[in-house]
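Asks: What follows is a set of structures for review.
Where a number appears in this text, it was derived from the coordinates with a stated rule and is not lab data. This is a predicted model, so every value here is computed, not measured. Cβ atoms are built from the backbone, for glycine too; each structure is taken alone.
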Structure P
Amino acid sequence: MDEKEFEKLGEISFQIIANVGAAKSLYIQAIQEAKEGRFDEADKLIEEGDKIYVGGHHAHHELVTKEAGGEPVIPILLLVHAEDQLMAAETVKILALEIIELHKRLVKESEK
């Protein structure tokens, strides 16, 4: 891998990390809002996180498409970290949705 390719891979990795990191923070913030009973705000934060997450997903997709087209992507530690963050953000979102739903149920049950 030449220096130009290395720099490009680093840029894409940072793009993934920045987007999915911001999305993950919004998902966690959504949980905090749900804990306080602010479900509309929690839902908005999930939606906002999803919009930001897409930026990281598209950057990652660019690499997958490149490799599928026969151009191998030589992994660097930064890319491995980016992919780890991508998967962590997905996991946090899934858990956030479940936790928010549980908080909604608790409120409904307490209102009965």
Structure Q
Amino acid sequence: MRTLNLKAGHPTLELARQRLRDALELARRDGTRVLKIIHGWGSGGEGGVLAVGLRRSLRLRVREGIAVAVVPGERFSADSTEGRALLQRHPALRRDPDCNRANPGITLVELAPLAPA
């Protein structure tokens, strides 16, 4: 798993989306299967612009076939259906400090492998 901190430097949503697109492409080329995205949750506790916008972008990547699954940090747990499925496919993620912590400031994305050239 690779970690990408998109909240560092307080970027605009558009800049964060561009960084995300670039990181997804690089991670897929490198064979990374899971990318942990740190986007924060906003100071008001209701979900910041980055969290909402980036999660929306990630769901689109699933529809495009770039990603297989998107698991919000608050469901990155053996107690949730999508968290349990991700952990079954990638057991090493159980050692991640955010596993079972219900952290809404992160999202995990399971990347689709690149098609052979």
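Asks: If helix-only ellipticity at 222 nm (-39500 (n - 2.57) for each DSSP H run of 4 or more, over all residues; to 500) is calculated from each of P, Q, which structure is the one that comes out at -32000?
Replies: P
Asks: For mean count of other Cβ atoms within 10 Å over residues 24-31, the calculated result is 13.9, so let me know which of P, Q that is.
Replies: Q
Asks: The value 30, 12, 9 for semi-axes √(5λ) of the Cα gyration tensor in Å, for residues 40-103 alone was derived from one model only; which of P, Q is it?
Replies: P
Asks: While we're here: For relative contact order in percent (Cα under 8 Å, 6 or more apart), which of P, Q scores largest?
Replies: Sorting by relative contact order in percent (Cα under 8 Å, 6 or more apart) in descending order puts P first.
Asks: OK, next. Which one of P, Q has distance in nm of label points 7 Å out along Cα→Cβ at positions 8 and 48, as calculated from the coordinates, equal to 1.4?
Replies: So the calculation was done on Q.
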